[in-house]
Every structure is written in structure tokens, then in C-alpha cells.
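In the part that follows, the structures are each spelled out as C-alpha cells.
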Structure 1
Amino acid sequence: MHIAICGELGAGCTEVGQLLSEMLGIRVINSATIIKSIVTDLKGVYPDESFGKFKDQVLSGEVDLDGMMSGEIQDFLEQGDTIVEGRSAFMLLNRNDVFKVLLVCPLETRAKHIAKRRGVSIDKAKEAIRISDSERQHMVEKMFKAYWLDPHYYDIIINTGLYSFEETAKQIRDLVQKKMTKS
């Protein structure tokens, strides 16, 4: 069983992913997990390369980080049941073997969540949201020539402004289990 928890920044992908992981007893990964795995793999092949040099190559376009991340996600999925949450979950939109969730939430609620989590002002949180949402849209357009919030890509869309993260995780768990019993 594979689950992609996609969402807008601040809608709770990380929190819901962690809760769902605990409920189902399966691992959860995100962009940080994937990038750490890529860097670890690179250190094994290129021990003299620094992370700074790798970062510079990504920023200059010499390295296709999204492509590398997509390959790394595939490796994780081949190892067993996996929840992929956050930005990297969008890389699974074209897969039929993944239960896809989209978390949305009103901007003000998202901004409060990000401001608290990052210890920044509401205005800085809103700017971070604007940038992140734009990057997510760009990535989905680049990879799939699609609109990231198109409801047709998802098995379910949940407004976390209406439900707690725990209630959201329970809804997803129940739907995933129902889908598994039908398969």
C-alpha cells in the first residue's frame, strides 16, 4: 500500500502523514528524507564531493533534483508500504498504485500554522506559502503538464481547516482500508 499526501504548504501534510504512519504502522517519507538518501548515496560514490558543490549544481541546473528525487521515491516504494508526504508526494500523481490525497486549507489558517511551526510572522509565513505553492505548481506542470490542484488526480480532497489533523488521518486510514478490502 502506497499513499501520497499532497497539499498546500501549511495544510498539515507532515502532521497527517506522521499520524497516519502511526495508525497504519508503515513508514512515512518526505523531501528531507529523500534528499538525505540522495546525499548519502552520492557520498558513497563521490566521497570527496561536498554537499555545497551538489547544492550549487542543483541551483545551476546541472543536476535534475526532481528527477533524482523521483527515482529515489521509486526505490522507497519498492522496499514496501510507504506514505509520501508534502512536495515530493506530487511526484506520484501519475501512478495508479498509489492512494492520492490532497490537503487544502484556508490561507489564514495555513499562515498561522506555518508561523507557529517556523517561529516567523504571519506575513513571512504567507510569503513562504506563496513561494512554496508556486514551486509545487511549477513542478507538477514540468513533470506532468498538469494543474496541481486538479481534483481528478486525487482519491480524496480534505479541507484541514474543517477537521483536526487526527480526524483527517482517520478519514484517510478508513478510506485506504476500505479500498484495500475491495481490491
Structure 2
Amino acid sequence: MNHIVGQIRVALVATVLLGLIVCGIYPLAVWGIAQGLFPFRANGSLIEKDGKAIGSELIAQNFTDPKYFHPRPSSAGEAGYDASNSGGSNLGPLSKKLVDSVEKRVELYRTENGLQPTTPIPPDAVTASASGLDPDISVENARLQAARVARARGLSQEAVMKEISAHTAARDLGVFGEPRVNVLLLNLALDAK
């Protein structure tokens, strides 16, 4: 009987110690290191304007005004871009609903941006990301929107293209992913002009 009690005591002590380490000490250590080494990232990459957080580099916002670059479509939440309801539509490639919504988005994209019916549309312009909150668009998507944005802002298309180039992020580590443009940062840079 003493042997069983001893084993139970060891199990309880081990559980309490592991609980303290895994649920207390380790998270606090990671938080402290992150705050010390890269506080901007550790706190959500928040963008502030006039001392007020207006968005995050990591979460898409819905820009609909013609003077702004538009993000990828979103399936997160009822109206999209709902960070508390992140997720894709879960519709498969054979889904009529998905095909119809992409065709509608292609038409709308071409109309908004004054594109010819034969102009190829980048997939990220008409399909939602898996999270529904992707903050970046492809460089080609940004270039196709440049004329509309320039016209709406009264800028030259060349000036807008320079901003796109200045806000294009390269592939991660030079090999992973594709070059991309953060919509919020680009729109804020254009607002500052």
C-alpha cells in the first residue's frame, strides 16, 4: 500500500511541476524574450496614426474606396475581414457557388479597374485566402489596380507604381513565397503624399 501512495505522490508532484513549467514559466520566458527582442512583432505589428492603432500589418482590412488598393476577398465572417471569425469558405473547386462567386469577382475586378475582357486576372484578386485575412496582394494585382488608384487620387500612374515598388516585399529568405505588397502599408503611404 505504501508503494502505491508513493507512486501517487510522485505523479502528483510531477503533474504540479510540469504544470508550473509548461503553463507558467515557459510562456513567461517566451513572452519576455519576444518583448525584449522584437516588441513591435510581439504586440501584433500594430500600425498607429496620431497615437491610435488603426490596423495591423498582419490582418487585412476591407478598403472599397477607388482611391485605395483593395485587398484579397475575404470569407472570414458574414461580411468578410472579421478577425474573430477567421477562416476560408471551405468550398471545393467543383462547387458551383465558388465558381459563380469567382466569376462575379472577375467581372467586378475588370469593371473597377477598367480592364479589357481578355486581361488575365491574378488569382489573389478573386479568391479568398485560407484565413480570409491575408494582408498582402501579389505585385501583379497591385499593378492592375494602379491606374484606378492614380486616377482617383489625381496622381500619375508612374508615382503610384513607384509606391508599389517601394512597398514590395521580396521572397522570404530569398526563396520562399512570392513577392508581395502589404495593402495597408501601401494605402497609408499614398495617404501621406
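helix-only ellipticity at 222 nm (-39500 (n - 2.57) for each DSSP H run of 4 or more, over all residues; to 500) computed as -18500: which structure among 1, 2? It was calculated from structure 1.
Matching task: 37 is the computed value of relative contact order in percent (Cα under 8 Å, 6 or more apart). Pick the structure from 1, 2. Label of the originating structure: 1.
Of structures 1, 2, the largest value of FRET efficiency 1/(1 + (r/R0)^6) of positions 32 and 120 (r between Cβ atoms, R0 = 35 Å, to 0.05) belongs to 1.
Identify the structure, out of 1, 2, from whose coordinates distance in nm of label points 7 Å out along Cα→Cβ at positions 112 and 168 was calculated to give 2.1.
Among 1, 2, the structure yielding 2.1 for distance in nm of label points 7 Å out along Cα→Cβ at positions 112 and 168 is 2.
Structures 1, 2 were shown, and P(r) over Cα pairs in 10 Å bins from 0, in percent at 9, 35, 36, 17, 3, 0 was computed from 1. Taking FRET efficiency 1/(1 + (r/R0)^6) of positions 16 and 80 (r between Cβ atoms, R0 = 41 Å, to 0.05) as the criterion, the highest value among 1, 2 goes to 1.
Readers should treat all values here as calculations from the given coordinates under stated rules, not as data from a laboratory. Predicted model, so just to flag it, every value in this text is computed and none were measured. Cβ atoms are built from the backbone, for glycine too; each structure is taken alone.
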